[in-house]
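Each in structure tokens, the structures are laid out below.
Every number here is computed from the coordinates shown, using simple stated rules; none is lab data. Quick caveat: nothing in here was measured; it's all calculated off a predicted structure. Cβ atoms are built from the backbone, for glycine too; each structure is taken alone.
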Structure P
Amino acid sequence: MTMPIPQKTLFISDVHLEQSRPDIIQQFVQLLKSCDASIDALYILGDLFEAWIGDDDRSSFHDTIIATLQSVTQKGIPVYFMPGNRDFLIGKKFLHATGCHLLPDEKKIMLYGRPVLLMHGDTLCTQDIAYLKWRKKARHPILHTLLFLILPLNIRRRFAHSMRMKSAQHTQSTTKEIMDVTQEEVVRIMQKHRVHILIHGHTHRPNVHHFLIDHTPSTRIVLAAWHDHGSVLIWDESGKQYTEMLHHIVSGL
């Protein structure tokens, strides 16, 4: 008698898809193609793309990703997308085309009976004042709509390239401690949502952190970036959690 396959939920973040990385594109596509009836949901916690300058920027690369996401949602598997600092301009057309559900910056879910908070993670880095100032300006509705999305595509492409260069310079010139989360903010936000489990990305520092909040054991799970290979956090219905490196499970990569 064969044992039933446990239901599971998948979490990924910081995939940073771009046309110049066909290896990462292939791993992402293969992950989505492998989603079957045992998958309850897929959560993408920000920075799916290296850069997204608007839903009107269409290419064969973008069409491939959209079609692959659509193939998952058409199976009845919900896909949830939370904007990151690289792809916060993803809009209604992308969501409609893919069937993905948009999540706010902070989303509390019930994961097999356990309350869990999901975030991209950038707002937890409260010491990175320069980035948070830029984030506040970039997410302002007027700048977001009037300047970013009305400008011609070629100007937006140049702007996005400039922003990536500045981001790289900022990363090189800023200490890792400043760019990492602050524990005080982690505790504050978890207390706000009354949870003892937090899953996020952004920092590119995959780890599982254990600590106490109000004398209660608490956990912060940091998802890995896909710079070298794909990585997915799998949480099954029994409460078991483990990470799969996609170059181990995707053949030919």
Structure Q
Amino acid sequence: MARARARGELLAASLSQAVGRTLQVEIAEDYADLTRRAQTGAVHLVWAPAMACAHLEGARALYRVIRHGRDHYRSALIARRDGQVSLSELAGVRAAWVDPLSLGGYLLAVEHLQGLGLEPRTGLASQVFHGSHPAALAALLAGDAELSAISVAADGDDEIAEAIALHVGRAGPDHLHALAVTRAVPSDALALTSGLSVDEAEEIRSRLFPDPDGGRGASALCLAMEGEGFVRAQAADYQSLRSLDALARQS
């Protein structure tokens, strides 16, 4: 939360200057709270995870973030290197997940496990949601769980190690490794919501993204969202994720 607040303060100052008006940045309680605010237009700009984007048909504009040259990502199922856990022997292990609506930190991992014939609700000993990627991996390192999942840019060893290190430090990859990597899904996005009028949304969009198709965009956004650029997207690009709604509701 402290890191999120610090990032919010950076965004508030930088984006206020970029759009020419004072902005207030708020930290949502969880993914469901963020999605509700975005859907109702209670907020005007939203850093929206992919699952939220699938429910933002009324958004004025969506700009998907590009990282490492990619505008999509995957989930990696993570275990301790010394834990002797394998994909074929997951029955009865304890899982530390991020959030019921997190694709990289839960939903894609569960979908992958179901494809292997394991129903997490009955096959795992326990499932605990920790609210963030660092907290979920911390539970794994502390021995409170044997399985977790995080978002990764790609399925290569370097990308997985980088993702682990981002959340728990450089020593993380020495203790944690990936058991499997899931299918790819579109990345998170900046959404201009229906809380803005069409004219207001266009004014802000033109200031943040001079090229309507994307490009680098405002430097503050790239820094805060840890991306190198953006590409214009549509809510329909995320519709394939709606198949995971049932998994989210079960949680």
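Here are some notes:
- Computed 22.5 for mean count of other Cβ atoms within 10 Å over residues 58-65 - originating structure among P, Q: Q
- Here relative contact order in percent (Cα under 8 Å, 6 or more apart) is compared for structures P, Q. The highest value is that of Q.
- Origin of the value 15.6, where mean count of other Cβ atoms within 10 Å over residues 74-81 was derived from one of P, Q: P
- Distance in nm of label points 7 Å out along Cα→Cβ at positions 26 and 42 from the coordinates reads 0.6; which among P, Q: Q
- Parent structure of the calculated result 22, 33, 30, 14, 0, given that P(r) over Cα pairs in 10 Å bins from 0, in percent, for residues 138-185 alone is the read-out and P, Q the choices: P
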